[in-house]
Structure 1
Amino acid sequence: MLIADTYRAVTVMAKEPKIRTPIVCVLGHVDHGKTSLLDKIRGSSVVATEEGAITQHIGATLVPIDAINRMSGALSRLNVNVPGLLFIDTPGHHAFTTLRARGGALADMAVVVVDINEGFRPQTIEALQILRSYRTPFVIAANKIDRIHGWRVHRDEPFSETFAKQNERVQGILETKIYELVGGLSEYGFNAERYDRVRDFARTLAIVPTSAITGEGISDLLMMLIGLAQRYMTESLKLSAEGPGAGTVLEVKEERGLGTTLDVILYDGMLSVGDEIVVAGHDQIIDTRVRSLLKPRPMSEILVEERFERVKSVTAAAGIKVAAPRLEGVIAGTPLRVVREGNRDEVIEQVRHEIQDIQVRLSEEGVIIKADTIGALEALSKELDEHDIRVMKAVVGPVTRHDIVEASTIKDPLYSAILAFNTPLLPDAIDTLVDASMSNVHVFEGGVIYQLIDDFVEWQDEKRQEIERQQFEQLVMPAKIRILPGCVFRQSNPAVVGVRVLGGRLRSGVNLVRPDDRKVGRIKQMQLRGETIHEAEAGSEVAISIEGPTIGRQIDVNDELYVDIPERHVKVIEREMFDRLNPSMQEVLEEFTSMKRRSDPFWGK
């Protein structure tokens, strides 16, 4: 059906059963404009409040039907009984698979935001896979059409109107980019087309060109979502006002005059003041009674809203603030369930089962990770796993003194670290870090997961190089020298001669042997142009003093000598460091070990 048929498709009988607010999950690649798109719809600036301009938590915004009607005037001619749309804005970075999956599971439908100029990116593909696995209907918002070179902006106009006002070259560019998206979607098994050309929305995925900055195409996107809900989801959206409420805790906050409160997405049933609810705490399952329910104003983001209205009850789907006793220690990202008709034990078991199902793979040794929500903990763990970084302990909550002490006992120095995502260090933890005995522990704090991990990986690389430097300094390294003719400055006690470093790296304080493995003596000092030095690379000519031999007896000019490497050092170098030696060192080491193994084939192995 064409666009006119789509308008007719949302027309329903006036006496249809009441349906709940559909939940719309907004997904897509980082920086493709998800939050900006919602900002345009609700006239807010939530994007400016997010650290790194990337949404780090699921947020909820209710957009009522009258607001949608103002932006998409076509709906005013129809009998629409969808009360509005509850948007869940999800994090865009690919580390947030778990949060997005949880959002996808809650969502009735979705918008996948794609930068029309960049096309599909890894997180876009991941979003498509999530929606397919949950069989969630969705539309594509082909965003940033205003970035097409030569695009003439017509603010807040429907796409068809602004598109008609573009010149042929710009129209051609947009058509090409749309069909690139169509081709990309077909590779993942989706039949797609520009929304105004779709004849069967049950079989064909609609692509809506939009601009979150100029508002072009936004009205078409909203119409598509209302049409999807009205046409295909009426049965699944029917209200059961008697059903016990079920929701997900978005955030735990301290509110003046209310104490500890929960920001919750109620996705099923009803929640009322006085209801007994069950939530999960750090150490226990908490059951309590709702003291107050506060609802954000329409078109407001629950995570940043400051003014709320008190209500007696709320019906799904909605973002709601819950005040109740004993909410201290509730874990964000966990389920909230209403107890009804004596099923308290059953509800407690359901919540306990969900909280135990945290997808974090732990190892016997690894870093300690702390986060403010279960979803963030899972996301951080998944990202670390993809970087082959092991996790020893993963806990929701602030960094404590016990965490610092535990990190100090980690044997591998590359893992003596704590990664704290969006969660503070308690004062006792800060005091403990100052202790000299904890100097091996490093704490990384941040509000953007990929930056947190980048900082840790950079620290780990620096730590690894430092360890390798220390190992090189402690190990006797391979070197081969030749005594130069005409450069015997002293024959003995100690002998002082000029030598050329034929290979490897020569250091002072090492013993020398002849090619037949006879011991020569110990290098006491090295000088280059009158300056004392501690090491010399291959190709250098330096003066050395050797304790032990006499020139003309044990050694003579033109003799070639090797540094005598202890057997235990050879084992370490060959097993752990050989690939990092330069070719000159490798060659000298092979010559030296071959000499030693002529008399003992297993020497140094």
Structure 2
Amino acid sequence: MQGARERTVRTGGVELCVAELGDTAQPTVVLVHGYPDSKEVWSRVAPRLADRFHVVLYDVRGHGRSTAPKPLRGGFTLEKLTDDFLAVADAVSPGRPVHVVGHDWGSVQAWEFATVRRAEGRIASFTSLSGPSLDHFGHWIGRRLKRPTPRRVAQLLGQGAKSWYVYALHTPVLPELAWRGPLGRLWPGILERMEKVPGDGYPTASLPSDAARGAWLYRDNVRSRLTRPRPDAYAHAPVQLITPVGDAFLSERLYDELEHWVPQLTRRTLDARHWVPRSRPEQLASWIREFVTSVEGGRPQGVTATGKYADRFGGQLVLVTGAGSGIGRATAYAFAGAGARVVAVDRDGETAVRTAEMCRLIGAPEAWAEAVDVSDEQGMEKLAAKVAADYGVVDVLVNNAGIGLSGSFLDTTPEDWKKVLDVNLWGVIHGCRLFGRQMAERGQGGYIVNTASAAAFQPSRALPAYSTSKAAVLMLSECLRAELAGRGIGVSAICPGLVNTGIAATARFAGVGAEEEKRRQKRSARLYELRDYPPEKVADAILRAVVRGEAVVPVTPEARGAYLMSRFTPRALRRIARLEPPL
């Protein structure tokens, strides 16, 4: 690994290749890889942690540049893997407990480390990724076999189907022949296509031999532990569980009773597949930093945000435009309260900074402010490039920035039209095009929320330009939803009615002088204040729309009523528009 310091640790007849990054005076984080990987699977995560922690990676025995036990049979038991871990921990962090992060079989091993008495006091915390405790798994199976219900039987069958490869790896000779043959050569490409993970940097030189030897991880442990699980497999350190909801090999239901075994448990869910260290390095590093820092500070039970949907958005990267005030600010706060990392974007840089500062106080592990006019194509392109380079690919994009314009069509000038469409429509187009492409190229899904309006489906003689811009946003959202569904990217259009924000006080009125415009702005602002529908309710609807994957979300009673009328009684809605008082 580039920039790493390497050493060899000898234990139990094997030599382990250990790599270190960062300052040894800082808390030590040990990353344990899975099957059929080597420590290089962490190449995208480790550098993101090294600025704050002493990061340690080692090739598990028989993998990468570590030697293999002789004979192979019986050489990969969890007891011997625990010996290896303790030898590494003693070498890199003598006298001080380490924070362990395990993925796949690295997580299976680390569950052993975190639950056996001889490792007590050597582990400060454990972050588990896509790998259950075999003891917990054995008890999970036993409870369902002893008291079968239709739901429990379905869970067993579901996990049984996902575990097809485990049966294959127990067969004699065949796994070795497959890995040393075509499977070993084709695996990196299969992984890239199946998991949509970057292929660059993935270790291939020792892969066939590593994978062939690594089959003994399964043969030495799985059957014995699942049939005779330990009754006292309780965790003696705080545990952070990260569950990818798209994992092809492990069911979320495996962790249903985990609280019984883990007194201090933090749960996270992640919209990703199995190989999270490759596909979600930014988010994973953020969660590890937050968890480890909290444990080091003596707050292991308060590391996750307590806001609504914290298990869904914790650690995700969310970008909100128009975040300096109103709905945008409330939305940024709501995502921050759910533990998301927030990029607050606004034309007014000072208000964006204030929003970002508050996001950090509310619960966002990280928050940044960016000043840009969403109607500026080049400015948005620079923003998208900077966000991707500095913070990572956005998981949730909220195109919220907008301006208001009232006035009859005949009084609305071409300049008026351009200003409204540039912000309300082109701003949304720029955001969808730039950040949506990044999501698509990453290949791990994402979500786009576009703020439209009840005016999108409610004709008005007072708002021809504004209503047209918002109707276009609504249709754009519907089109994108159809196009991007196959890439795992959801799209929602949020359609608020009268919401108490600053848009009325700053809206322009076409065809009138400056004094009359100010008078109408004050009158409109009073109307919105009397309605007093808080932007926080719109923000909650936005988060709910992402969680549920809703297409069109009218917010406020009048918006829902207008939406229903547009669907079922459009003639009545048109008549109401004609009866509106003159401007």
Structure 3
Amino acid sequence: MATITKSIKGGEFLIRETAAQEIFIPEEYSEEQKMMAQACQDFIDTEITPNIEEIDSMKNPDLVPSIFKKAGELGLLGISVPEEYGGMGMNFVTSMLIADIIGSAGSFSTTYGAHTGIGTLPILYYGSEEQKQKYLPKLATGEWAACYCLTEPDAGSDANSGKTKAELTADGKHYLINGQKMWISNAGFADLFIVFAKIEDDKNLTAFIVEKTFGGITINEEEKKMGIKGSSTRQVFFNDCKVPVENMLSERQNGFKIAVNILNIGRIKLGSGILGGVREVTTKSIKYSTERKQFGVSINTFGAIKSKLAEMAIRTYVSESLCYRAGQDIEEQINAFVAEGMDESEAKLKGVEAFAMECAIAKIHGSEVLDYVVDQGVQIYGGMGYSAEAPMERAYRDARIARIYEGTNEINRMLMIGMLLKRAMKGEINLFEPAMAVSAELTSVPSFETIDTSELFASEKEVLKKLKKVFLMVGGKAAMALQDKIEDEQEIMMNLADVMIEIYAAESAILRAEKLVGIKGESACSHQIAMSQVYLAEAVDKINAAAKEAIASFTKGDEQKVMLMGLKRFTKADLVNTKELRRQIADYMIEQGKYPF
């Protein structure tokens, strides 16, 4: 058997096969990671769950800041911060795990994520040594809370169009910042602001570290939001805010790069950050469906309810699988860069940047799974799901923001494809050669070679190979036909992104199940096998629909007919009895009384 070499390139999953042994699965956490996760869960059970109503009401302005400080005392705010700056110095996957667990903390998960991610990481990765020593210990321990001021009324997805200005004073010792920022999480109690502004007529933003005590900062009242009501969200105004020149973060005009790279990290952390929430909603739905009686029996005896519960679990399992697969790829890339002699902070940034496409996939898939799960949770609760007295109403409202922040899912879809094509044009990913091979295959005589499907997952992997050909066929043709105009065809880019997302998601689930079988044996993993099979069957249909829509939008005549024939060939898969598999999954969950995977 040929030796498998580990891929170190983001997006390469489209053109090569990945072995199960190459990926990390959540079942492989170390004892130390499990202890950290338990400490985080204990914190939620003690500090968040009993106070959830009061947190959301925001009637006590001191409550969230006091809980935040307790999180700092436990070390939860300094997971990613090196020990020399007062943190715990844990690795990337551990930071994802903590974000995962904290995801069940409702509004507080936004407070936590804004501080530990976009509030702290710009200084950790881009700050000077003096800036790190001055600020990181305060942020890691919770002595200070941080927020991130990028978005403006007319600068959302197009962040670089911000109008906030920074003007050097006559003595050259300070910058005066003037402008308005909005949707700023943690603004109500933040001590430190990462602020993006333009100097003179610069094309790109510059970042600054601004302390609240510098003055010239006024903050509006709390925004009235649909969900995450317990997280502080305010507008922030800077009026001649006097910032010492040494508080410029990184170099002049490097702000946009900082924003993009920190958002890459934020995306994969959001992907893992939904997991605690979806597991909790699924567990609550299982318990309620057992307690709720109709027609003399528990409603979870009905096939319609079982189907919902199983699908909630399947999508959760898949999102977990792809998230931790991507996280470990990033971890290994960081380690490789460090081994080559790269500075650790730069290695972390470059490691995440290398897998920016997978970060976007994690964000999109996770946020859409969250939306699906809470929606089904409301449905299972029925009338009580619509009542603010039951937990689903809050979960439903809180979930909706996830598809918007860290870049909307639409923007992320287009970024993924744009990035892939740019890397292919630069020769960083050999995409066009496989795409040409697939194009040639369309007009060749189909191979009738039989595949040995006796080995577990052999037929599923064959389906995955063909699904990758769908992407190469449609993406390759679209790139050739549209060339530099492809970025104007946003619908086609989103179709391609959907194909790419479903390939990565389905493959991740299958590889996780396969690796787990290698550890525990096939009989112990029957439900994980079933979940990956159901998801793959669903992915085939989604990919077929997205690809067909794309083909119809830029091809005609014989070319279109050939591509549709190719699509039919590449999305051919054995019929799976998804109803029966979902029932098996649901019965096991009901027996366990929780999300058990």
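What follows is calculated from the coordinates using simple rules that are stated; it is not laboratory data. Being a predicted model, the structure only gives us computed values, none of them experimental.
A compact table of results
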{"quantity": "helix-only ellipticity at 222 nm (-39500 (n - 2.57) for each DSSP H run of 4 or more, over all residues; to 500) from the coordinates reads -14500; which among 1, 2, 3", "calculated": "2"}
{"quantity": "When Cα Rg over 2.2 N^0.38 Å is computed for each of 1, 2, 3, the largest belongs to", "calculated": "1"}
